[in-house]
1. Compare percent of Cα pairs over 27 Å apart across structures I, II and report the one with the greatest value.
2. Looking at structures I, II, which one was distance in nm of label points 7 Å out along Cα→Cβ at positions 47 and 215 calculated from, given that it came out as 1.3?
3. From I, II, which structure was helix-only ellipticity at 222 nm (-39500 (n - 2.57) for each DSSP H run of 4 or more, over all residues; to 500) = -10500 calculated on?
4. Of the structures I, II, report the one carrying the highest value of mean count of other Cβ atoms within 10 Å over residues 183-190.
5. One of I, II was used to compute mean count of other Cβ atoms within 10 Å over residues 279-286, and the answer was 24.6. Which one was it?
6. Once distance in nm of label points 7 Å out along Cα→Cβ at positions 295 and 319 is calculated for every structure in I, II, which label goes with the largest value?
7. Who wins on mean projected area of the Cα convex hull in nm², for residues 111-254 alone among I, II, i.e. which is largest?
Structure I
Amino acid sequence: MINIPRGTKDVLPSESYKWQQAEALARKICSLYNVREIRTPAFEHTELFLRSIGDDTDVVGKEMYTFNDKGGRSITLKPEGTAPVARSYVENSLESESLPLKMFYFSPVFRYERPAAGRLREHHQFGVEFYGGAGAEYDFEVISLAYDFLTGFGISSLSLRINSIGCPECRKSYNKALREFGENNKQRLCETCHTRLETNPLRILDCKVPECKEIMQDAPKILDYICDDCAKHLDRLKALLDVAKIPYAVDPTIVRGLDYYTKTVFEFVTDALGAQGTVCGGGRYDNLVESVGGKPTPCVGFGMGLERLILLKEAIGSPFEPCACVKVMVVSQSPEYADDCIELTTRLRKGGIRADCDNTGRSLKAQFKFADKQHAEYAVVIGGNERASGIYTVKRLSDGNTETCGKESIVEYFSKR
């Protein structure tokens with residue numbers, strides 16, 4: 001037997017309806033916000049992620065699935081969805097469209113890391129990207145969209161945390177202070193943070209090593225160093241969240257894990273799955289498009305993992321809508337009426353009725369057992385009398401109640417039920 005690779009998971013037919021409900025709600029919410037779908041390839045040139053994410057991040061340094069293709073080109077399975085959208089925006093000259101341009105995506109992403117509940121080596125993201133809006137109003141819209149989706153999905157045990165990591169200019173003074181703090185505590189930091197101390201000290205704040213996390217709790221706070229423009233941007237976002245009555249807390253420790261972020265960063269977090277974890281993370285990245293060869297373009301967005309979201313919904317006891325079952329199972333009294341069953345099933349389907357029939361030659365009793373396993377609501381039995389008269393007996397399987405209906409009106413009959 002060939003087993004599934006570690007860190008991946010099959011979505012079985014008995015579970016797929018949960019994913020469909022999450023995706024359907026996401027599409028509905030995005031439609032309300034005038035957000036349109038974009039689809040990008042599962043793999044990109046490795047250079048895209050080196051230039052956008054940053055080569056001193058854990059994602060690039062430890063987690064990417066990178067290989068040379070048969071043409072000798074370095075290719076990477078995408079570890080996140082934002083950089084590919086930026087590449088597509090530049091390559092397809094989407095700046096020529098009316099801005100702001102609002103996009104969403106569903107995408108598999110690939111990261112080589114230790115598998116955990118809701119965190120697989122292949123997982124799936126729902127993401128939103130807004131291009132061309134520089135004001136905090138667009139940060140608010142993105143957060144509001146995520147909030148509406150999460151609460152609409154029945155996830156209420158969440159905490160929204162926001163921060164500003166400033167712009168490249170005001171981060172210079174912060175990086176200086178952070179580097180001085182790191183040098184004074186260098187012996188206690190991990191080897192990876194020694195490198196970060198030289199290349200990008202902000203990354204130390206995102207280190208997952210417990211000792212480093214403890215040390216950095218006493219590090220200088222970014223909000224003490226941001227410029228007036230960045231401070232006003234954060235204040236405007238806070239005011240909009242207050243007006244919309246979206247609860248939040250300012251958390252100066254949030255930096256996010258990728259280098260392209262500027263100004264606003266945010267996370268929706270929960271402890272419903274045990275240790276506190278992020279359900280949705282995002283922020284602003286005004287320099288991303290320029291880093292991949294485009295014109296300076298303000299951007300803001302988020303990404304959330306669908307596996308983790310579904311686990312969370314189940315963990316807090318928020319029920320999924322029952323799976324849409326077969327409405328009608330057409331049952332034959334004997335194999336000689338199989339064609340009659342196929343004909344009626346086809347008629348029902350063309351009329352928009354969810355219908356099925358058995359084509360394996362099961363006995364009448366076995367067909368009714370199959371109907372129960374498929375959670376069918378009704379059964380229509382076809383035998384000699386039904387073929388001759390064109391009048392069918394309809395049985396409601398929940399209570400055994402029966403009625404009759406003519407062949408020509410059968411679609412209308414079920415359309416009303």
Structure II
Amino acid sequence: MYTFFAETAILSPIMNKALETLKERGFYQQCTDVDALSRLMDAGTVTFYVGIDPTGPSTHIGHMLPVFALRHLRDAGHRGIVLIGGGTARIGDPSGKTEMRRMISYEQIDENSESIKGQIGRFVEFDGETVLCDNNKNWLADLNYIDFLRDIGSHFSVNRMLTFEAYRKRMETGLSFVEFNYQLLQSYDFLKLNERHGAALQIGGDDQWGNIVAGIELIRRINGREAYGLTFPLVTTSDGKKMGKTEKGALFLDPAMTSPYEFFQYWRNVTDADVRKFLLLFTFLTVSEIDGLVAGDVNKAKERLAYEVTKEIHGVGEAEKALAGAKAAFGGGGDRASMPTARLDRARFDAGYPVVDLFFDAGLCASKSDARRLVEQGGATVADAPYSDVKASVGAGVLDASGELILRAGKKKFVRVTTN
């Protein structure tokens with residue numbers, strides 16, 4: 001069994017320029033052999049891959065970290081593969097999980113795969129040359145189990161597998177036999193991509209280290225070829241929370257699940273301590289430009305962060321709209337029509353719109369209980385006037401000449417209300 005020593009602290013002075021870029025921007029945690037990989041990348045184009053399991057209908061921003069790294073490597077002249085896990089999603093990866101994933105139907109996995117392929121394809125463009133897409137369903141769906149155990153399973157040590165963090169953690173809460181097979185399948189993916197496309201490098205989050213190393217070992221044992229692995233730190237906010245989590249859940253790329261405006265606002269409202277890190281990871285601005293931004297007005301730096309990430313994910317048009325809406329909401333000009341908008345009945349205001357109902361109907365609160373708490377805690381503002389009485393009503397006199405008003409829940413959530 002091969003042993004790999006993670007290289008994290010002291011890095012080679014002859015590191016390849018593309019790897020230096022990843023390190024400088026925060027995409028470097030461990031590498032199986034950074035010197036050998038540097039030499040290989042200096043010698044020419046290296047084919048590498050990132051994997052994404054389609055366990056839901058949309059990717060979220062956490063899934064996209066390796067794809068941002070893919071763009072950097074592609075731009076440096078290397079060849080990327082996005083592997084959609086249409087096969088592995090049938091059982092689920094235990095890495096980073098405290099309980100077994102919910103099983104979903106094969107049909108749903110296929111639908112998710114197509115949706116996710118479309119989302120990522122808009123970000124990296126699958127041209128078949130510099131970036132291509134594959135699906136491990138192509139070789140996993142019809143595997144013969146007995147042959148797989150003979151040809152692949154015989155190369156794995158259970159004792160060795162249990163030393164990896166992903167399995168060690170799950171042993172405390174219960175690890176199913178189905179999930180235990182995941183490392184074999186992901187290792188087999190690396191082997192197949194090495195055979196089909198010449199993939200010599202796998203990149204991903206640091207929770208994938210054990211799976212990546214196992215794949216490298218399998219390639220050596222089966223084909224005698226050298227392969228490499230590189231992982232990134234798992235991204236959290238400065239207060240230790242999982243990056244990309246919102247009140248509504250994950251920060252999805254699907255605009256029907258997370259609107260471009262909500263997406264923009266997430267980045268606009270990150271803490272000061274996270275601005276530089278997120279600019280490095282989730283934009284393609286140069287490091288010197290980023291350092292100039294964070295050295296100045298932090299709010300302008302946050303606004304630029306929000307604009308750049310929204311532009312990359314949703315396009316320039318949606319980024320411009322979200323920026324205009326945010327400026328209008330925060331009183332800095334902009335276009336009110338670009339704000340999140342709720343159309344409500346004018347007659348309700350003529351009769352006196354109960355403030356709790358108003359905030360619920362406008363979509364600023366998930367329930368009337370939430371709206372009541374918001375008002376009681378002093379977080380409800382109607383047309384710049386605070387409301388703290390849950391029995392209060394909002395009359396038509398508060399509406400402006402065009403029959404509109406702005407509602408604010410706390411400091412960060414706004415809705416433009418129009419009336420019919």
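1. Of structures I, II, the maximum of percent of Cα pairs over 27 Å apart occurs in I.
2. Values: I: 3.6; II: 1.3.
The value was obtained from structure II.
3. On the way: I: -10500; II: -13000.
This value belongs to structure I.
4. Evaluating mean count of other Cβ atoms within 10 Å over residues 183-190 on every structure, the highest lands on II.
5. Details: I: 24.6; II: 18.2.
Value 24.6 for mean count of other Cβ atoms within 10 Å over residues 279-286 corresponds to I out of I, II.
6. Working: I: 5.4; II: 2.3.
Ranking I, II on distance in nm of label points 7 Å out along Cα→Cβ at positions 295 and 319, first place is I.
7. Working: I: 10.6; II: 11.1.
Sorting by mean projected area of the Cα convex hull in nm², for residues 111-254 alone in descending order puts II first.
Here, each number is a calculation from the coordinates, and none is a lab measurement. Keep in mind that this is a model prediction, so the values were computed, not measured. Cβ atoms are built from the backbone, for glycine too; each structure is taken alone.
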